[in-house]
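Take a look at the structures listed below.
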Structure 1
Amino acid sequence: MSGHNKFSKIKHLKAKNDAQKSKSFGKYVRLITVESKKAKGNVTSPGLAAAIEKSPQENMRTTPLDRAVEKGRYGQ
């Protein structure tokens, strides 16, 4: 009965949930980076502000948001 215990189920469920979160966060980071490039890093621009407003609804922390804005601003 190997592989049929409580912890392997948790491991597989966590992997599935983490993959979904990663996909969602990646979309928001790309959106924010593109909007930051358009706005040249100006956080008050309407497009970038709207993109930033959408992201916390997915429980995204502010650190990846700040990195995405900086990445767009400096074109890294």
Structure 2
Amino acid sequence: MGPSLYGVVGRTTGSVPGFTYSEANRNAHIAWNPATLDQYIANPRGVIPGTRMSYAGLRDDQKRHDLIAYLATLH
């Protein structure tokens, strides 16, 4: 189970207080925007090598874009 995705667009990797992130995620310093989220959701370990994210990725472009559009409404 990961950190809350509420407000993820505009947030920086590894920045939700109280969540235990991998060192790789804490130190990535990536700002989550539609482009970085698209890359990460497609291939988490390709974007942040060493992440503990046990998600293989979402390859379907439309599903990723729909998910990111939804996440952008959560603020």
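A few notes on this one:
- Given 23 for percent of Cα pairs over 20 Å apart, calculated: source structure among 1, 2: 2
- Computed -10000 for helix-only ellipticity at 222 nm (-39500 (n - 2.57) for each DSSP H run of 4 or more, over all residues; to 500) - originating structure among 1, 2: 2
- Structure (1, 2) behind the derived value 10.4 of Kirkwood radius over Cα pairs in Å, for residues 10-49 alone: 2
Throughout, read-outs are computed from the coordinates displayed, never taken from laboratory work. Quantities reported herein were computed from a predicted structural model and do not represent experimental measurements.
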